[in-house]
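Derivation of every value follows stated rules applied to the coordinates shown; laboratory data play no part. Model, not experiment: these values are computed from the prediction. Cβ atoms are built from the backbone, for glycine too; each structure is taken alone.
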Structure 1
C-alpha cells in the first residue's frame, strides 16, 4: 500500500470510494502505528479491511453530508468509535461522540487538531496534523475554491469567513491540503484567490 503522503511523523493513505469519488484518508502515526480514518464515506467492506490492516482506532467525519457517511453504521457495528461536530451530528445515522472546535485528538504520538470551518455545512471541520504540513479539509477547500454552498445548509459568507480567518490567516503557504474529493492543493496556491472567489460568489 503506497502512502499518499509521508514524513518522519505521519503516514497518510488515500482511498477513493463511492459514486462521488470521495477521498477517505487514514492518518497513521509512524512511531506507534496507531491510526485515524477521516470520512467513512462508502465501500464499507474495503474500509473495514483497511482499518484492520492499518491500525485504525477511531473515525472522524469532516461533515455530515450523505456521500461522506455511508460506511458509518458498518464501522460502528465493527467497534470503531465515530466522532463529528455537534452541529452536524443529527445528519448521521449514528455516532459515538462530538468533536469540539480546537480539540486535539491523540493518535499515537500525533496531535490532530479540529478546526471548525462552517459554510459547506454548519459543522464542517478541517483537521490539522500538528507538526506536519497536512490539512484534511473535507469539503471546505478544494483546488480553485471553497466547497459548494448552494444547499439548504450551505452559507457562502460563512465559508468565506472560515477560509479567511480559520485557514488562510493561520496556516503557512506550505500546508498540504487534502480535500474530500479530487486532487491535493496547498494553502499557498489558494490563498491569493480569496477575493476572486468572493467576487464570483461561489
Structure 2
C-alpha cells in the first residue's frame, strides 16, 4: 500500500484525507440517523394517547423531549402549552415550525460535506492525472534522444493511481450521500405528519385555542 502511495505522488494525500473524512461522516451519520434517535415507532400515537385528557406535567414533557428528535419536536408543543395555557393555535404552530426547522438542520448535518467530497474527489484525481501527464512529457528528451524511462513510468503511475483513487472515493461518497439524503427526507416527512396530527389532536381536545 505504501508503495502505491509513493507511486501516486503528493497529489494522493488530499485524496487520502478526503477518504478519511468521508468515512468518518458516514459512520457518524449511520449512528446519528438511527430510527430510535430520530423517530421511534409509535411515539406519536403514545403522545396523543397521553394528551387525550390533559397535558402531561412538565417532568413528563421534559422526558419526552429528551427521548428522540421527534420527542423534542412534539414535546416543544406540550411545553409551550404548559408555559402558556392560553396560547393560540397560530402562535403554537409558529413555535413548533421553528423547532422543526432546527431539527431539520440537525438531520442534514455533514451531508453537504459528504456531497462536496463526492464532487471534489474526481477533480482532485484529475489534478493528479494532469500532474502525472506533465511528468510524462517531462520525461521525453529532445527529438531523437531517448527519454527517461524511470520518470516516464513514474508519470504514468501517478496519472493512473490518482484517477483510480479519485473515483474510488467519489463513488461510495455519492452513494452514501444519496442514501442519507433519502433517509433524511423520509424522517422529515414523518416529523411533519406527526406534528400536524398532534396539532389537530390538541385542537380537538380543547388544549389550544383556534
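Which structure, out of 1, 2, was semi-axes √(5λ) of the Cα gyration tensor in Å, for residues 137-184 alone calculated from, if the result is 42, 8, 4?
Going through each structure in turn, the value belongs to 2.
Can you spot which of 1, 2 the value 25, 19, 15 was calculated from, given it is semi-axes √(5λ) of the Cα gyration tensor in Å?
This figure was derived from 1.
Could you tell me which structure in 1, 2 was used to calculate mean count of other Cβ atoms within 10 Å over residues 73-80 as 23.0?
2
Computing helix-only ellipticity at 222 nm (-39500 (n - 2.57) for each DSSP H run of 4 or more, over all residues; to 500) gives -27000 for which of 1, 2?
Among 1, 2, the structure yielding -27000 for helix-only ellipticity at 222 nm (-39500 (n - 2.57) for each DSSP H run of 4 or more, over all residues; to 500) is 2.
Comparing relative contact order in percent (Cα under 8 Å, 6 or more apart) across structures 1, 2, which is largest?
2
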